[in-house]
Structure I
Amino acid sequence: MSPKEFEAVFHSPVQVRYEYFIKRAADFEEVWVLTNEGEVALSGNENDELLLPLWPFKEYAEACKNGEWKTYIAENINIYEFIDEYIISLKEDKIRLSIFFNNKDSAVVETDILVSDLNKELEQY
């Protein structure tokens with residue numbers, strides 16, 4: 001990925017970043033999270049809901065390593081493992097998904113919506 005593409009996408013509107021995330025996560029069959037000693041980075045929103053931030057590439061996740069996340073590392077998760085294993089726990093724990101946070105905002109979606117969108121994209125391959 002070129003620095004120009006990185007900057008253009010990172011500063012795009014939420015919906016553009018969400019669509020980019022879906023396409024790239026399906027293309028490369030992985031999502032990226034930030035972790036620290038086995039703990040996944042979580043954030044919250046104004047409704048006191050827990051959110052799991054996800055990114056399509058390591059570089060985007062690393063661009064958000066600041067504040068309380070500055071010691072975290074970017075780690076990838078296979079897309080099928082994420083859908084088949086992680087989603088169940090996230091739903092049980094009522095954790096929503098924060099898609100492509102860029103240090104300002106993100107697309108906040110329910111797990112079922114993300115899985116549906118990812119599966120539609122994966123069916124095209």
Structure II
Amino acid sequence: MNHIEAKVIKIEQKDNITLVSFASQGQNLRMMSLGLNTPIKEGSQVTLGVKATSIALAKNLSGEISMSNQLPCKIEALNKGELLCSITLRFGDALIESITTLKSANTMNLELEDEVIALIKASELSILEVR
């Protein structure tokens with residue numbers, strides 16, 4: 001599980017749906033939750049979690065995309081297995097991991113120091129801790 005330190009900047013609720021906006025490493029992130037049970041308020045410091053398998057990568061991305069969480073990253077490490085590839089990404093001063101298929105990593109010609117965009121659906125973020 002990846003950990004991203006963030007600050008709650010906005011909370012929107014309607015019925016059982018909650019949209020929470022965060023600031024982290026100079027970027028805005030959004031989380032969508034059904035029935036949010038975590039007691040948070042604007043200004044709260046939180047640790048967000050996201051599975052490595054829930055982080056998609058884009059290289060040379062242009063145009064519009066519906067994923068609101070687009071984190072500019074640099075590839076720090078590549079660990080290629082027989083089927084999967086673990087990619088360590090630098091996001092500001094944090095390290096996060098993405099796991100993709102080896103075929104996708106090879107198709108994208110991913111290499112150390114490449115600039116990529118980590119893409120995370122708002123429904124894939126979760127709040128692990130509130131401080």
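What follows draws every value from the coordinates through simple rules; no lab data is involved. All values reported here derive from a predicted model rather than from experimental measurement. Cβ atoms are built from the backbone, for glycine too; each structure is taken alone.
When distance in nm of label points 7 Å out along Cα→Cβ at positions 12 and 76 is calculated for each of structures I, II, structure II comes out greatest.
Looking at structures I, II, which one was Cα Rg over 2.2 N^0.38 Å calculated from, given that it came out as 1.09? Matching structure: II. A value of -10500 for helix-only ellipticity at 222 nm (-39500 (n - 2.57) for each DSSP H run of 4 or more, over all residues; to 500), calculated from one of I, II, originates in structure I.
When distance in nm of label points 7 Å out along Cα→Cβ at positions 4 and 52 is worked out for each of I, II, structure I gives the greatest result.
When percent of Cα pairs over 11 Å apart, for residues 28-67 alone is computed across structures I, II, the figure 67 traces back to I.
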